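The next part holds the structures, each set out as structure tokens.
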Structure 1
Amino acid sequence: METSSLITESREVFRAALPHGGVLLALDLGTRTLGTALCDAGWRFASPGKTLARGKFGADKELLRALCQERSVAGIVLGLPLNMDSSEGPRAQSSRAYARNLAEALALPVLLWDERWSTASAERDLIGLDMSRAKRAERIDSAAAAVILQGAIDALSGSAF
């Protein structure tokens, strides 16, 4: 399958690529870190995973390949950082390039998901848990990945509001 056919912004196309569901891995791509989150195979609940230190793509690829094999991941949801007016800036283009590399390296379908407000939402949730500023800093990227993934699985399973 061609790499470009593995990458989509359409939840319908992504859903069709995974007719039997399966565990999904979400990624919140930062400049220095990579927040991860996973959901159950029935697409009900997203849970924050580890926050990984980013390196060159080759190193990231091996960490992600191992995680995908360990958890039997069927697809990837990658946060797409759009501007507030829905335009794309340099960070969105970087995410698109990362998606192409992921699809090629892992041969898994990749859904690009609008991540606006995910970090702010995750921050509010962590503050609501009375988490210290230092602990929030450690967990924010994976918490944001969980927010991204929950939004995507709600939309994929038809329970989005």
Structure 2
Amino acid sequence: MHMEDQVRTIENREELFREKAGKYAVCHSNECPLREHCLHSFLKDYVPEEYPVATCINLRNPKMQKADCPSYMSSEPVRMPLGLKAMYYDMPKHLEQSIKNHLINLFNRKRYYQFHSGYQPIPPAEEQVIRRVLVEFGWTQEPAFDGYVEEYLW
């Protein structure tokens, strides 16, 4: 993977927002304390004009527009690991197989191989699961991932 593929620039970030705006709920709140840093709020400006309808956050819901809004999504990209192949390089074969089988049972085969191949970045919660499993199986070294990517947590 090339470096330009791993870090989103301003131009392709806006392209990404335009692509996602039609698929995710947008928020039109002017009173929400989180609006300056919420992806839902940013997306409202990227809904294509030709769309007659856009999915919106229900501002009448009493849980919304508060500091603990359940729909809040950070507008900051998160650095996430990409690929699991390097993690197994220095690992004994029996340990590798046990860990791999355990992770497949936790994530399911399809999701595991999406993480393993680097097709999908590993979100922070899943990264913590991987780290916990390694410790449970006795692996004391820091996990070596194939790379890292900055992405939004959709």
Structure 3
Amino acid sequence: MKLDVRPVGWVRNRIEGPKHEGWQEVVSEIEVEPELAECLEGIEGFSHIQVLFWFHKLSAKERAMRKFHPRDREDLPIVGSFATRSQRRPNPIGLTTARLLERNGNVLRVQGLDALDGTPVLDIKPYSRGLDEAEEVRVPEWVERFWEEGRGKK
């Protein structure tokens, strides 16, 4: 099966390399392809958007990794890539909920998008309370510990 996926836009910011923490403060622009600008009509009514993007700087070696310690921390258990939010995955697709600060034509200004400058954006969806929230969420103990330590910030 062949998938025909093309970027709908590109991330613009000053972040060029890996960054584990502090993403919540980063302000970025998503420059949507001009011919898709009309797809943004009405998006400014939402406070947050979900951005799907391609980890374009991920090496073939990292894509091939199936199991590893999250964030390479040996105090955390070895888990499969699908049990993490890591970019290391067979299809390096990222998903982030970001605050939508403003729309100016085909450009969205957002905060908290954990993507590097030049990252291809695959899709943009509005965040909708009720549709995007889960009830009775359960996570493994190591995830709870990670967040309690304060290191789990995007």
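A few points about this structure:
- At a computed 38 (relative contact order in percent (Cα under 8 Å, 6 or more apart)), which of 1, 2, 3: 3
- Which of 1, 2, 3 yields 11.5 [mean projected area of the Cα convex hull in nm², calculated]: 2
- Value -15000, calculated as helix-only ellipticity at 222 nm (-39500 (n - 2.57) for each DSSP H run of 4 or more, over all residues; to 500), assigned to which of 1, 2, 3: 1
Read-outs: derived from the displayed coordinates by stated rules, not from any lab. Worth saying up front: this structure is predicted, and the values here are computed from it rather than measured.
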